[in-house]
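Before anything else, here is the set of structures, which you'll find just below.
FYI, it's all coordinate maths here, none of it is from the lab. Fair warning: this is a prediction, and the values are worked out from it, not measured in the lab.
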Structure 1
Amino acid sequence: MSNLSPPTLWLSALALRRLDVTVRCLLAVLGGYLLAALYTASLARLLPGEAAQAVLAATQLSFLIYCVLVIWAFCASSALRAWLVTVLCCLPPLAHLLWVGVL
């Protein structure tokens with residue numbers, strides 16, 4: 001009899017590396033945008049002062065948050081760990097925005 005095991009997908013080392021880089025790029029672009037947008041909206045509500053000044057300060061901080069996430073996406077030991085940390089970092093501003101009734 002022949003071996004009737006289910007077909008498996010064997011990816012080469014090069015294909016796995018390309019997949020890893022692709023996943024990290026998606027995290028850097030999409031995850032970074034989401035994280036920066038959530039923190040911008042949340043910080044704009046939290047920062048003291050006039051509304052225009054708070055929005056301006058929150059927007060400027062969002063550039064820093066975005067850059068840090070892009071660096072983190074490629075410095076993390078695995079893509080899964082980078083995604084998990086990003087999701088966990090999105091929870092505080094999301095919870096704040098839900099609490100104040102913005103979302």
Structure 2
Amino acid sequence: MVIKSDFQDILPEDCKQYNEIARRYRDIGQEDADEAFKLMKDSWAVAQRWSEIQATSRKIKDLSDKDFSVTAFKEWSHQRYRQMQYIHESSRMIWKQANEYLMWSRRNT
């Protein structure tokens with residue numbers, strides 16, 4: 001379950017990408033090397049996007065018709081960046097373990 005933030009209305013497409021990656025991460029299995037590899041790449045790209053969002057928080061506020069605290073927005077976008085970094089690192093570990101398991105199972109069959 002993803003809790004909706006007031007900030008999601010400011011960047012709906014970025015939030016949609018974030019939520020899709022979070023959903024894929026929740027659904028991934030330990031043996032799903034292909035999906036882990038795709039998720040690893042996608043989460044890295046989205047983490048970079050959230051880093052840019054954090055860095056340009058003032059500009060986003062200036063261009064937005066919404067009134068919000070730049071500090072709170074920066075913190076929110078930083079948390080999104082960190083979650084994408086975590087998903088990237090975790091997916092990389094899942095991918096590595098799945099590949100090791102596949103190699104082990106091929107040798108033992």
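Structure summary
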read-out: For 15, 34, 24, 13, 8, 4, 2, 0 (P(r) over Cα pairs in 10 Å bins from 0, in percent, calculated) the corresponding structure among 1, 2; value: 1
read-out: Structure responsible for 32, with relative contact order in percent (Cα under 8 Å, 6 or more apart) calculated and labels 1, 2 on offer; value: 1
